[in-house]
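What follows are several structures.
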Structure 1
Amino acid sequence: MKRSVYRFLRRRGATSTEIENAVAHDYLSLLVLDRAIMPGTRQYTTEQLAERADTDLATARLLWRAIGFPDLAESVPVFTSADVDALRTFVERIKSGSVFDWTLERALAQARVLSSSLARVADSETDELSHSIQLAREAELDDEDLALALAERLDFEAIARLLDHAHRLQLRAAIWRRLAGTDPSTPGTITGAVGFVDIVGYTALSQDLDDDELGALVARFAGLAHDAVVNQGGRIVKTIGDEVMFVTDTAAAAAAIAVALTERSENDELLPAVRAGVGYGPLLAREGDYFGPVVNLASRLTDLARPGQVFASPEVAESLRPGAGIVARRHGLRRLRDIGRVEVFRLGRG
């Protein structure tokens, strides 16, 4: 094998046996990716990790599960010095405390949220890596040549700096949204709008389309939703296959997003029709998600809507100013599951 690849792996903690096995079983490129992302010698078991980080085994296991991984066999050394430093930092933060009331339970809850979000980021990154590797295979690069290309071109430190900067930008924005003007008597509760948009007939489509077609459809929907929400100053809370949940500061922004997405789906050759529901009022913000009666109402309004329709609550209708471009028309009283009878408004262009 090429000496440059061998030196790259050895400098990043891979043993001679690991390298030999990777060459023998044609996964040298994967080993290069592994060590480029997480360098270091795998030398500590879970118990040794806890000891070196000055904590107990139970805490180490709790954190490992919180970030999304199952328990490991006690005899297998899988952790590096970087893992020790990370666990020690986590434990020291618990001991020293945050601003107020920082406990192990709160820290683990935050770790679960962060891990879930970062897992999606990692999946997206892997999609791009997989595509690049497929192109390399089609160009008839063998595993050793591919490993060399990855070792020379994958600068994960630069990627990490970009992720850190994006995180800081998002955190700064979230702090201003959450803390500026929040009612001190109701911590965690903000006044805003929430909306749901989903693809009509997605279950049937998923059975009729092949994997590539379904993937293209979902990617197209997610891209359109992201652009529409961001252009109105909103934030996407989560995407669950055929449905997007978003929040905005104003009802007018949420209404504009929902109407724009239904219009775009009608003019898009790839997408089927979508429908939407919007509510406005107090929202309980917890761990990156939003809860409360307003969220439930917006979800039920979405279920009630037909293809191409946007339904809204009376609070949304009352908040729309004349001349804003979006108007609310009375659609009558409707009984919504678990909510009761509600006056429903249909949103559209003025």
Structure 2
Amino acid sequence: MRAVTFTGLRAVDVVDRPSPELVDPSDAIVEVELAGICGSDLHPYEGRERGLDLGTTMGHELTGRVVAVGDEVVTLAPGDAVMSPFSTSCGVCPSCRRGLSARCSRGALLGWIERGRGLEGAQAERVRIPLADGTLVHRPPDLSPTEALLLGDVVATGFFATERAGVNAESRVAVVGLGAVGLAAVLAARHAGAALVLGYDAVASRLELAASFGATVVPIADDAGRPRPIADLAAAARRGTGEGVDVVVEAVGSPDATRLAVSLLRPGGHLSIAGVHAEPAFDLSPTLAYDLNVTLSLGRCPARSRLEALSAVQRSARLPLERLVTHRVPLDAAPDAYRMFAERRDGCIKVVLEL
């Protein structure tokens, strides 16, 4: 089968690999229909995260059809259309039972193998899913494959970031970073009825899409592409709100984004970090957090714990999720797609690989 594999710094390649086989009785083999390229896939690609073994199949976003199941799988059968979170989970351990499937005691992240241990990813014609009964969800017939793909990662993460911050009809919300997760957070805040949603980014196409979703957008760069001072952005937010916003969703995962996010908060506000940080420490001093009475939340989204509820939301609300996808390319075009995504060319927000 064809698979997108990690071959080094800023390098992936499409190669022929053996098709996965059932290894454990809890396994399922899924024939992939769509796979996504996620912003966190760029972390090893760009060298911000290290440890990924060369030759690992990339990717953790997928939807497809089951083609084989192990002897212990009881909820799935060959031919079933399924959606998947980005990490596997058993569904019965203490973390899973409390709704924190991302920290399942037996789970693992798709598309990460380090020192020979881990799981191959989903940017391939087929993928093995361990703990299939606890991981995979039947794809409702009234959800499109694209909606199903997005719900398993970026949409779940955007909704998680707003919900754990308690966004409601009285909330004034800022979203820093309008990639796919940030745009999903805009949609989530609007769905919750937030009184104000501000969207911050430097890329015009992302700002335009956020505005169409109902956000008041704020460019963080001037017309010449120079970064606007954080102090100026914070002062403008205070003028518009009186004291700053109630909630900031930081959807980038960088020190600059952290500094901007904190500057926008009112005293007693909630900083919800959705971006994946690779630096050794947050750019938020304990003194500043204390002086602002900041509530801080962060951590991997338990997407599996939320998939059924989010599916119900989407089937009822019909949020414009498919507009998050700006590029659809065949699997063989993945190396060019990675470069385009990393360089933010051609208005790229979300790339879907079609198999």
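Here, each number is a calculation from the coordinates, and none is a lab measurement. If you're wondering where the values come from, they're calculated on a predicted model, not measured in any experiment. Cβ atoms are built from the backbone, for glycine too; each structure is taken alone.
Worth a mention:
- Percent of Cα pairs over 37 Å apart - structure with the largest value, from 1, 2: 1
- Read-out mean count of other Cβ atoms within 10 Å over residues 285-292, computed value 15.4, structure in 1, 2: 1
- With percent of Cα pairs over 15 Å apart, for residues 45-116 alone computed over the structures 1, 2, the top value is the one for 2, the highest of the group.
- A value of -8500 for helix-only ellipticity at 222 nm (-39500 (n - 2.57) for each DSSP H run of 4 or more, over all residues; to 500), calculated from one of 1, 2, originates in structure 2.
- If log10 I(q)/I(0) by the Debye sum over Cα atoms at q = 0.17, 0.31 Å⁻¹, for residues 149-188 alone is computed and equals -0.60, -0.95, the structure in 1, 2: 1
- Test item: relative contact order in percent (Cα under 8 Å, 6 or more apart) calculated as 12, pick one of 1, 2: 1
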